[in-house]
Structure P
Amino acid sequence: MANWYDKYLSIYGKPFKEIPDSVLDEIKVKLTNRQCQSPLVSVVVIAYNEERHLAACLWSLSELQTRYSIEILGVNNNSKDGTEDIYRRLGLPYFNEPKQSPGFARQCGLDHARGEYHFCIDADTFYPPCYVDLMMSKLLQPEVSCVSSFWSFFPDENHSRFGLLLFEFIRDAFLFVQHFKRPELCVRGMVFAFKAKYARKEGYRVDIIRGEDGSMALSLKKYGKIKFVRDSRCRVITGYGTIGEKSLWHSFLDHFKMQCKGITRIFYKTDNYEDSEDNLVKK
């Protein structure tokens, strides 16, 4: 049975020069048609050395079906490959951020976005057509400051469909339990959206290597609730950046060991986290 993301996989992982011009032209036209000069929603892609993934991601964004006026922007975070060439070829408005880190890249996007609602996008991820509208259904609620959803991996020769389903079921069950007391720890940047006026007051942390989106979610709690969209139609499809080259079993064991450390956190709330030394950006 065909998946909604199969056609994006047809160019995922390919060097830029191997993507057919007909596909690139199609993406360019659709991206141009999606842009609004007075957007309510900003959809902002950050990319660091994502030449082999970015076009596929933008193809999925070009086919978003939404009732809201949107803009789609890109951030090139000091890439050394053809990432910037893809932004240029597809005619997408983009900005260069020379300071290296997701925090700097996210902040650059926030500084240039015009929408009242801000969607964070990762360049190695595919987004379903109704993604924006399903996220907005929660984000528009007055008591909500930010929303997040869930993600799946596409099966390949090293990751079976059954193995992925089991892995994701266990992970999602843990995130469900954790979100009652620590919702900020369940937020991931590739599936994160927020009310921009609050985020601009807080700003992204740029002194940490990872966790900038969870930190932003934590800071937004003072303005409203963190909500999660559990509708399966909102589930994005991503690559194996969080699993790496390891097997699912070894990845599961690594995640299990990591989550077992301080597992009592799921029973109480906190507004303060201590940064580990290895996660701090060296001056």
Structure Q
Amino acid sequence: MRRIAFLGPEGTVSQEAAAYFFKDGEYEFVPYKWISDVFAAAESGEADISVIPIENTIDGSVHPHVDMLVHEVDLPILAEWTYPSVQHLIGIRSETEGDNKYSHIRYVISIPVAIAQCQRFLKKCLPGVECIHVSSTAEGVRMVREKGDPKCAAIGTALAAEKYGLEVLADNITDHSNNLTRFIAVGKNPPQFPASDSWKTTILVTLPADYPGALHQVLSAFAWRRINLTKIESRPTKKQLGSYYFYIDIQGSLNSVLLPAAISEIEAIGCQVRILGSYPCYAYVPAT
């Protein structure tokens, strides 16, 4: 039985996404408290695959996770899929609530990303509430359950509310209905994934320091071959101030003819290229 590591505790969006994607086959889903532990589980072989949230519709790239993928581990990306991040206000209903059924809430506990995704609701219904950051949405729900105080609420999943025996006080409070999170599977031993017509290749490119116009030439190597770049962003190399690498998602597989030639061209001008993975991609399909 393959072990799948995810950011816990149980009840996170990561667990929902992992269970959605790895629904066919025999898998054991194992929660870890910190994302560094999720990565380390696959690195050490304690888990076969680690599930990592890497980008969100509203907040963009999850930079700490990208940096960990780049700097801390040597794990290839095996697959990518999207999953909706549906967040709810979860807590203990007050017996003394008035016209404003949320007026008793003084604290909201969750991860910074989830709080940022629910700003409209918080400003309208809970102005002045104090936000407390924790390591995962499910950890916030667990803390509310532990405190047993109606003044405390969490932003999290319906799965977490069910697991910890709390109420959903407000349903689907995210600012945007198309709030999707892009997840990747990383690991050393890929399982057999379903066939996909969509593939990506992710590379890191570090430009030569003494080559003016190098970024333009890098982009040109893809452009004249009509290779589509779905994402390009710069991140610090952490070696010296002003030193950056470029994280690039490319539409297509390394098995194509044109992509390896483009990579060879940019290496020829002195760029360092690291391939993080060439992998199938899957869109979210709601259950019918």
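State the single structure among P, Q that was used to calculate mean count of other Cβ atoms within 10 Å over residues 122-129, giving 22.8. Computing mean count of other Cβ atoms within 10 Å over residues 122-129 on every structure in P, Q gives 22.8 only for P. Using Rg/Rh (Cα atoms, Kirkwood Rh), for residues 58-225 alone as the calculated read-out, with 1.11 as its value, let me know the right label among P, Q. Matching structure: Q. 71, 44, 36 is what came out when Cα extents along the principal axes in Å was calculated for one structure; which of P, Q is it? Corresponding structure: Q.
Taking Rg/Rh (Cα atoms, Kirkwood Rh), for residues 10-145 alone as the criterion, the highest value among P, Q goes to Q.
Suppose helix-only ellipticity at 222 nm (-39500 (n - 2.57) for each DSSP H run of 4 or more, over all residues; to 500) works out to -7500; of P, Q, which structure was it derived from? Attributed to the structure labelled Q. If you rank structures P, Q by distance in nm of label points 7 Å out along Cα→Cβ at positions 178 and 266, which sits at the top with the largest value? Answer by largest value of distance in nm of label points 7 Å out along Cα→Cβ at positions 178 and 266: Q. When distance in nm of label points 7 Å out along Cα→Cβ at positions 74 and 106 is computed across structures P, Q, the figure 5.3 traces back to Q.
The numbers here are math on the coordinates, done by the rules we state, and not lab data. Computed from a predicted model, the values in this text were never measured in an experiment. Cβ atoms are built from the backbone, for glycine too; each structure is taken alone.
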